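Listed next: structures, encoded as structure tokens.
Computed from the coordinates by the stated procedures, all read-outs in this text should not be read as laboratory data. Given the structure is predicted, the values throughout are model-derived calculations rather than measurements. Cβ atoms are built from the backbone, for glycine too; each structure is taken alone.
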Structure I
Amino acid sequence: MTTPYPLPPTPSSLICDLHTHTFYSRDCLVSPERFLEACRRRELDRVAVTDHNTIAGALRLKEMDPERIIVGQEIRTTHGELIAYFLTEPVPPDLPPQEAIAAVRAQGGIVGISHPLDRARREAMGRAGVETLLEEVDFLEGFNARCLFPADNQAALALARARNLPVTAGSDAHSLRELGRAVTRMPPFDSPASFLEALRSARIEGRTSPAWVHTLSTLAKLLRRTGLAPLPTG
């Protein structure tokens, strides 16, 4: 499935996967080294590393490939998850959404809502929660490749359009084969402000991942709990 929003790509556009995970997330087993190899192999120009409640993996990858990597975080709040980019410090989990947004803003980052209307994901905010934050966030994730129901991505996209919010697309990859499954084609950018401006003329492209990829996350958590998969250090 390919979903345009709103303009076709140009020759100078960047291919960006704006939602990914490494083994710094407890539900992923992909090391930074293997992650970066896959990003380069798939010719992803920019990749936002958005591990759960930490930026340690993103900072490590930024050192390895400064131009390609955007330091981000998927932030657990008291009412669902946010996603932030251009961070220098981690945002503590379990804050009220407004406080988490303020913590992102305080360090010059930008913030949106990940998988906002995904009915199958307990971490999603749901429509009522999303609508209370639409005046406070910079964007919505309009296409998440791990959404089980295509209508949920479509609803997020429609809501963003109705509120004139830019949208992002991301694979939400927790395994190597998922990287690049959904991408945002956008003009070049060099700052949070120019990133948001570039989103206004971006195109999202993607196809949903098969439902079985969620079992990889469940397996990763099980292996971590039993000590059969090492925890990252540093």
Structure II
Amino acid sequence: MAVPTVVLIHGAGDTADVWQSVQASLGGPSVALDLVGRGQHPADLAAVTLESAVQQALRDIEALTAGPLVLVAHSMGGALSPGILRSLGSRVVHLVHIAAVAAADGELPLATASREFADNLLAAANSLRAQLRATSYADPDDHLPDGLRPLTDPLALTRVDSLNLGCVPTSWAGVAPDLPRTFIQPLHDRLYPAPAQRRLAAAIHAHRIRPLEAGHNAARSAPEHLAHLLDDIAWARDAAI
């Protein structure tokens, strides 16, 4: 079988650029996607939904790739995994979550990691969306479609991403139960400590947990080591495959 393309989905408050160093170290093909509301996909952040994010990711995957895929999600990007897997079916040969949020059916992905954070965001949802209405994450001098103004604060982007993507009930319906799933656990993650990561790994029924000497955003703190792990999976060198 051909070496699969590694599809990289960033987390809250980020863009596809976060994966550049990882991609430079990967031994096979890869694509990094911008979620809706930034980069290649400017949009009103107050109106982004989990479904609109999934559908844009699917359009990008169809346009940029062919053949088998390894789906890799970091942090809040994990909330998109069930919807992507449901649509792509057997094209995805392995799911990899890197400290990524996930939930059992009917639960909120973010709440699996931090119920307090999820509850606080839901309580502030109306005011947060009102504050960020008609904004898209961009530099002040970037050209945006009419009606949008640039948001430059990554913390505000993180909050609205977490609300839009992580505070929506999960459905794993239609996802193959035997799909290989690996959870990469950054050992120096100060956002999601070990007990939270164990819950997140259990939520995707991970076949294997791979520790990594990295902080929460492993693409920044340990890109070469992360790329090596992903190559092991993509090239079927991982004993769990």
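The greatest value of distance in nm of label points 7 Å out along Cα→Cβ at positions 82 and 146 among structures I, II is that of II.
Between structures I, II, where is mean projected area of the Cα convex hull in nm², for residues 138-185 alone highest? Going through I, II one by one, mean projected area of the Cα convex hull in nm², for residues 138-185 alone peaks for structure II. For the set I, II, ranking by distance in nm of label points 7 Å out along Cα→Cβ at positions 154 and 178 places II highest.
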